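Right after this note come the structures.
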Structure P
Amino acid sequence: MKKYLESLGKTVRHQFPVKFKVEDVKRNADLPYFNEVESGDTRELLKSNEFDAVILVDGSNVFQFYDTTVSEDDPPKFLELKKVLLVDHHPEQHEKIATKVVRETKASSTAEVIFRELLPAHFIDKDIATLGYKAIMSDTGNFQWNFFSSTLEVCAKLLDRGINIDLIIDQFSFNKTKESFELLSLVIENLTFDEKLGSCFLLLSNSARKKLNIDPRKLKIIRDIFLFDVARRIPEYPRGFFIYEGDNDTVHIHGRGSSLRNKISLPKLFGSLGSNSGGHFNASGMVYEGGFEEYKEKFLVALAKAVKESTEAEK
């Protein structure tokens, strides 16, 4: 998007709303134009109101576009800006954050929407195509979930541009560290299973995190390991939930479900607990303000109710 707008004579800043970590830079350094992406909290940048337009990509809620780990106070007031375009593929939320929306829920990713609806074919060269294919490959888990015939059509056109497929495959398949395997072992050792609920769980209270020496950096790695490598891999347990205790009396939860076997809408499940975070049928999450044990019990009750309703509906 940035390179296309620059080709039209526009001045563009591209900012990721959370500061890149060293491992983020190392992992993505070989991608085209990665050195042009800024990172960090967006609130001060947006307060200047120096832009003719703001484009938000891949999110439906305001908290996804600023760094809530710095502070949740004073979120960006996007509707006070002149023009705000939102490009997304998630289901629409009640929260309005843009003056114009390009949304396609039957798309694998926001990247697919951009390449189908916004970028002209003549503009897409090898580097741009490489970025697009990498984004689609990442959002579908290398075409394991949430892709459509339109996704493959877009990818075929990107492949025709002579993309650097070896770079993409290397990044996707050969990016594990020794530490990630050590943490995978930790995840496996601390998994719990509930046959009646058809779900597996990774539960980490602050006391458990302290005992296992899990700092915020390790916590993020553990989250990704659970969601991508564990949560929906066991046929008898088509749902997985990672629940951990955060700062300031908050509880964070991330859920993933099997596209074939899970029959419970995760956004609807979280919505029954007061969340408006959205997401996909099989991929969603929420933040709960309250105690860890209190939330865990409320969540298990809500999950049991959803399982019962789903079972009765199938009958």
Structure Q
Amino acid sequence: MIDQNLLCFCIPTSNRVEILEECLQNLIEHISLYKFDIVISDNCSIDNTEAIVLEYQKKYPQIRYYKQLQPLPVDENFAFVLSKSTSEYTWLIGDSYRINPDYFKEIIDQCNLSKYPLILLNSFDMIKNIPTTIYHDLANLLQDLGWYLPFMSAYIYHKDLLKSANYIKFYNSNFVQMGIVFDYFELKNFQIYWFSKNAITSTTLKKQSWHNEFLQVFAKNWTEFILSLPRSINLSIKEKCIKDHGRNHKLFTLKNLINFRERGWLSIEVCKKYRVYFKYISIYSWPIVALISIIPRQILTVIRGNIKK
């Protein structure tokens, strides 16, 4: 017998009503049998998010909806929605992520039968070479999965972890969902369950891009965040984790840098601002990126067309 208080789904959202509606359809289809809670934190949407959620509440009364009166930074919205869960486990899930029904029952059973303080899930089958396992060491966790762990929907937290979470410590990092984990386990003996099967898929609807802030988030914030993790983790592991994220997501490829320049997201002023971080994040040296940032966009359009992905 599965208790309806076993699991809660927490969804932060803002101005993505079509994506959120698809998310709710997907969730309710899979969890209505269990009557698990859904908590939504609407970060000041000006579309018809509220009206749509109210309609879904009529179909599924276990939805709790909170609308922020003032826009919250991303980390604070994550912290807010997580703080509203009263369940044994809490799954932080982005509005654009979808449950893979093939493995959902296995995940529910894992929550029900074990008391791991954290369950980590594979998203989009991105991790292919690490089988299901239990982690007891933060350094090993960062070495194996660190580059992947910014994925917010990979986390199912036990209530004890969330009760102790120092959210404020990680505000303005963009990685509060990951920070509270390393903070909680720093001085504890622990077991973290890694579920290697492809548990999460994605919407096919068009999403708003965050890449205009790519250097702020994944140069400055990511580098400073990883370097701030517990001193017990070797510096070389941290540096590899920083670079692995950009490499595995192909964020700083030549094609992407040219694309960012074409869109006006990369300029010489931006390069200078984040210059100190290039040694950590990029496969290209700062002078090369700086050169791209001053080439006229029209010329780059021609160059990009001749570069293979």
Structure R
Amino acid sequence: MLCVLPASGGVLAAPISSLSMPPLPDSLTIMRLNERRQQAVIAEIADEYEHIPEAEGGGTVAFKDGVDWLCQAIGCGLDSPLATEGVQRIAAFLSDRDARPSMDVTDLSGQAAFATLAGAGMVLEHIERVYALDLHEPLVEPDVPGLRIEALDMNDEDALRALVQHRVEGFTEPGAKPTPGEIEAAHRSQTHPRSRGFTAFIDGQLAGSCGMEVMELAPAEGMEPIRMASLWGAVVGEPYRRRGIQQALIACRLEQGRAEGCTLAVIESEPGIATARNAQRLGFSLAYTRLGMKAPSRARTSGSTGQ
């Protein structure tokens, strides 16, 4: 396997573990980091957004027509208790735009938050597990014969278009066509300044693609910032599955994250799918679980190609 990193990434240094760095943060710290990251992402990529007052629980609610992962609230209850008024504000923002009220909380949110959501009629409809890896530790490098992974050159419009199309089609239900909104959202995600893209080839044929984000932020006020790599958007074409390509895409992004000074990596996955298994094989461990809460209303359908 050959993994070609961006020129800006530089040459990989010695393992960070040799520098006596601190261990993997605890689950609460990882949750605060990643939910704040995702909160920033939806505000920066969606068409519209609104910050929820801290007195009502904080967080951000966003909207982009027809793209579910950009029609929700994230980051609520991180610094102040989630209030009924906050849930009502979120519901009104989304309902006014003909979107189903939706918000993400986590298994670390606490009983008071769950009681508030239950009182507002929100029900659990989606579960996503968040896995974390300490980048101080040595990285596993899967060997996939004939595989070449190339970093996306953002100035190469043809390569960018091919990666975005490959990703969106990979997250679209069989027989359906990606909507213009989904393609636009994927393009915005991939061209965001914090994003990186990678494309995998077998014998010169496009076999897989993926994205990642590098971000430095503090888990909470007064805490030291942590530089983290978020791995997202991996798609492997049907003819190339079960060859270890997804593991190789994970490993390549971990190398890139560490080359850019990240000390923590996270990856999100629905329970029981290949992403979770591959992440665990490469040393990731479960940090927390994200819970997708929705108002009982008509369902909206769209693929998930989010970050």
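Any read-out appearing in this document is the output of simple, stated calculations on the displayed coordinates, not a laboratory observation. These figures come from a predicted structure and were not determined experimentally. Cβ atoms are built from the backbone, for glycine too; each structure is taken alone.
The table that follows gives values for the structure above.
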read-out	value
With Cα extents along the principal axes in Å, for residues 44-115 alone derived as 32, 21, 21, matching label from P, Q, R	R
Which of P, Q, R yields -0.34, -0.44, -0.79, -1.07 [log10 I(q)/I(0) by the Debye sum over Cα atoms at q = 0.08, 0.09, 0.12, 0.14 Å⁻¹, calculated]	R
At a computed 14.6 (Kirkwood radius over Cα pairs in Å, for residues 84-187 alone), which of P, Q, R	Q
When distance in nm of label points 7 Å out along Cα→Cβ at positions 52 and 180 is computed for each of P, Q, R, the largest belongs to	P
Top of P, Q, R by distance in nm of label points 7 Å out along Cα→Cβ at positions 100 and 196, largest first	P
For 18 (relative contact order in percent (Cα under 8 Å, 6 or more apart), calculated) the corresponding structure among P, Q, R	Q
